[in-house]
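Structures are listed in the sections that come next.
Just so it is clear, none of the values below were taken in a lab; they were calculated from the coordinates. Not measured: the values here are computed from a predicted model. Cβ atoms are built from the backbone, for glycine too; each structure is taken alone.
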Structure I
């Protein structure tokens, strides 16, 4: 088979496209003919070596996958040949990644793809959909009628948060960098979509949230959070979710934080157990079938151009170029 892999960590240009041994499913595993994968910031960190993971070189990059089961290993109970599936949490903790024509995955990390959903949609929504659900429902326990703020509503995580929070009955504030992206956020269900460059951004957020006592859940997606600013806008007993900014060392005053009974909650999607992630997947699939989940499919690349896909993600994640909307998707090259 053909795959995108690395022999050492480094910049995007360390990614090689070439022949790779086709894997064979072992006990409890299935072989998937890949329909699509997506690119996430964690893929960059693993590829570059900035996040230490046990890697067996050559290492195939990528966490998310959607496709069709070609072969099942001994002991597989939940799936059969021909089933369409999606999943995430690959390429971690010694597992090979997904950016290849075929991939072997333990069935505990896989979920059925709704019949109407394209592989590109399922892959685009995998990691970000599970991430949003874990934050909203496992950590913040969002309630109907609460006010939520999320940065970057046109991005992968942001768009997932908007849709899942609205389905739970929350009122959603978000930000985006262009009028087109703001309109997209409103189409997803956001109640208020603001220009993050606006000089009076915080005043606009306060005006919306004040009748409810402030913001109940702040979903922080930025690598450099400004917690003093956030705390000032929170409602009593509000919850601040942090899932980015690995090297950030923010400072804030404790007084306003603890006198409001606030909570600061950090989490990483890949720490969730298979059962926890399956709960998320079931909810996401149900939301899709009800018409409330539209994964944000962005630019599409082929496996042979994975290095360029990583470069685009890096330019936006690390250099904040603002040229990306939705998830970068990678599909197999046409033969």
Structure II
């Protein structure tokens, strides 16, 4: 079955500009909050294939979206490595056993994703079955660098002093950690493909913290390894891969050169500029500022049109926000955005 989302990533003909939104299944939806309450906590929600399927499908019942994305979390991999992931209200993710010494890194080993992360593959299978071919399913992982930041810092951070200190003081150990993570991500994403994922996203949330040399050596290098290691062809279908580095506009050419199919853009770079720089090589995903969704329907529509007007190609654009939708957005604003993107295509 031909999907506009897949075709756009492969730069093939589309019937309309496809749209999905990062964190489209989340706290801004009252039905999501109810399901999470039934689950008891966030991790229990992620680890229940039936509930993960339920929340994955919720935004599709409200909005005319062109893709579903697996409901999970990027920190499932470090959790499977025994770091003791838990979530603290109003503080975010925490690890009870962070990597505080070099010996902690030396002891770390690649988990068996078929055992420790089997619940993710099961969720992919259940979601895929329940989608019934309606839209494609996106699988995902965090980038090795982004995962490492949480593992070394012990959770979220304001200045990332521990992981950046490790980068400069003990780069050999950081590379050791990143290699284990890259190998695990490859296994993890291949398992998602085998379970039914139609496309993949790699979220490099904290790549923008790095300078040019460090980004190349400690982030992009390992995403390139993942792109090379995953099954780009599976069951006679092409599995497109999109890389998204928040704050990565300075390195668009280098990201595109990894061999990925799509490059995610945040709102700090104009999509017209990105198209001029790399649009001949890859598809582009993005890149409306998420805060636009706090505005009136007229302004949301106008801002969406601005992004769409900047993109000059006939295909190769997946419309998205420049980062995740925020929890206090009115769901009606999301509907305005989705409808605006699709109506724009019809009006051209």
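Data overview
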{"item": "Given -14000 for helix-only ellipticity at 222 nm (-39500 (n - 2.57) for each DSSP H run of 4 or more, over all residues; to 500), calculated: source structure among I, II", "result": "II"}
{"item": "Distance in nm of label points 7 Å out along Cα→Cβ at positions 120 and 272 - structure with the largest value, from I, II", "result": "II"}
{"item": "Ranking I, II by distance in nm of label points 7 Å out along Cα→Cβ at positions 16 and 200, the structure that comes out highest", "result": "I"}
{"item": "Which of I, II leads on percent of Cα pairs over 18 Å apart, for residues 72-207 alone, largest value", "result": "I"}
